[in-house]
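Have a look at these structures, which come just after this line.
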Structure I
């Protein structure tokens, strides 16, 4: 069986690419022929080392896009070019299934008409994303009045975009049951919608067969992710960390930022402005060594789908503290059991949650143990079993 994954950037960029590498490697081990089509090669060191050599990776040249934007603005000439290239590739390599990770539908408009390949579209974000806005004065008051209407329009926009994908795909895959149920409910649980939708969790990346010795953990609070403010909102974590440093009674703790991206300089400048002392920016690194040492993991994203870093923290017995901005969070974290969920935008509550774990070793160790136990359902073999069921379902 021949399977084609579609990406914008490859092989390293974010969680989506990491997931594809895990799935592609496991599927290859099971005897599938795996192909990757992409538009831009990433430039990180040793990026190809974790991709099985049997996987065919092909660059489609001269495709333009803004990698910092969720939106993908496509011109007709470019769409025609990519579509023609892809159709020829599918026919030449006898592709059975296309797993569309990041391509817009304009690039696949003619694929279903001219090939027999089944198209599976993966949705990476919460279909009901709720951004938080901070406005002061008269404008802030006005925005509070119109906010419900804005939310209504935003939700309709999300649903419309999903409708376009479902009309041009054989199956729509969500990353969590909460995402799936939300969309089905918005569409009235119609039979055709139920038949063309499903969910699959993202798999664990690391092969860790036994829990890490929690008592050997260090006094580290950890952030892992792409440094892009409009997405990850790391500034919130920096402001929360400032409150921790001000208390000064546990100054043997350190905040480590693992990752790189367009907002790195912004964060370094903000860190300097806030006078943060116990902080380190590592740049892009394999985060495993940091997970194994860290005690607390922090996330303040404006939106997420099914964040790999959150599940990775659980797998490595790092207790997560997360702002409540996406519904799949509640599929992963049970508040005050295997992690702490903080109201969206509440910097004080976020700082208080960090401090509560810093001062309470017993609570932190209990939550770390429960966190490790809670992530076993995301094992790669379990996830690929689900994918194989999907292939048989729509074949």
Structure II
């Protein structure tokens, strides 16, 4: 048990440093692209190519991970991220926009390779009865990396310049790979649970009721959340608020989510993932409703507390609901498909809500968010209604 917990925490730390290196680039990609002469359209393409490549490469990471190479995929993801950091520096020294765009794509590929196996190993190595808790800790490391990274990236670029900031991508990736190597040496290949490793398991098992409807719930959940991350800052900018107003809003969301993730995971272990997922999404919907009545800061920060808390409760419980019942031999692919629904929901929400904003203004977006999240709430209940015993 002691070695198992040590291995889990080494992988947790690797996840933290990997996403710290990813997220520190978020606030500096657009400004750096502008210094290379990119117009607004190209800036958008360069910023978005990472997410697109990450989305389409996740099945590759999942497929290889299901062959038993999950720890190897986490190492390769860090190595590719390390290489990306070096190429970022090279693009800064050469002022080469094409090289920078290629590097953004490579960094996205590293995410697609790393993330499915990171999520899957949290389930694979979890002690009996502590799957939700382990997913909660893994999610906390992901959240912490994404909370600290943007602030750190802005600070580093201000004081060390773009080259100095990009250098830390390689440093953090090197540290992340270093945490995985001792686990890889001890554990070796991970093929999932013993029962499924002795059987021929088809990917048709991904049509399991709990997996399908939890993935659909995640799709609508992330679509609603994209309305906050994409159009609330635009709305504040339109009203003349400084950028720090939304920055503080997201800090509150992140801190609140970080505080409740472990609670969500542990509670899901005790009472099951369905009520925790349902309750978490309901708290998020409450936050959306409050935002519509108090949309301006500082009152709007109360909605940030609710949205973050609900997010932290729901995410590990939904991960447990979707992934824990899957046969171990296909869990990495399941992780990749599941997280793709988050990406698709985010992209779909941005496009659909952008159309609404274009027709009726930014303020028309926010009344729709509780309704979209309500669809996620319905999908969470369907496995229970269908009698899926694993849900």
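Laboratory data are not the source of any read-out in this text; all were calculated from the coordinates shown. Computed from a predicted structure; not experimentally measured. Cβ atoms are built from the backbone, for glycine too; each structure is taken alone.
Computing distance in nm of label points 7 Å out along Cα→Cβ at positions 63 and 343 gives 4.4 for which of I, II?
I
When mean projected area of the Cα convex hull in nm², for residues 151-302 alone is compared over structures I, II, which one is greatest?
II
Comparing I, II, where is FRET efficiency 1/(1 + (r/R0)^6) of positions 183 and 287 (r between Cβ atoms, R0 = 41 Å, to 0.05) highest? Walk me through the numbers on the way to the answer.
Details: I: 0.85; II: 0.65.
Structure I comes out on top.
Have a look at I, II and say which one yields -13500 for helix-only ellipticity at 222 nm (-39500 (n - 2.57) for each DSSP H run of 4 or more, over all residues; to 500), as calculated.
Computed on structure I.
Given 14.0, 40 as the derived value for Rg and Dmax of the Cα atoms in Å, for residues 31-126 alone, which of the supplied structures I, II does it correspond to?
Of the structures listed, the value fits I.
Looking just at distance in nm of label points 7 Å out along Cα→Cβ at positions 15 and 295, which of the labels I, II belongs to the structure with the highest value? Walk me through the numbers on the way to the answer.
Numbers: I: 2.6; II: 3.5.
Result for distance in nm of label points 7 Å out along Cα→Cβ at positions 15 and 295 over I, II: largest is II.
With relative contact order in percent (Cα under 8 Å, 6 or more apart) as the yardstick, tell me which of I, II scores highest.
II
Of the structures labelled I, II, one was used to calculate mean count of other Cβ atoms within 10 Å over residues 55-62, giving 13.6. Name it.
I
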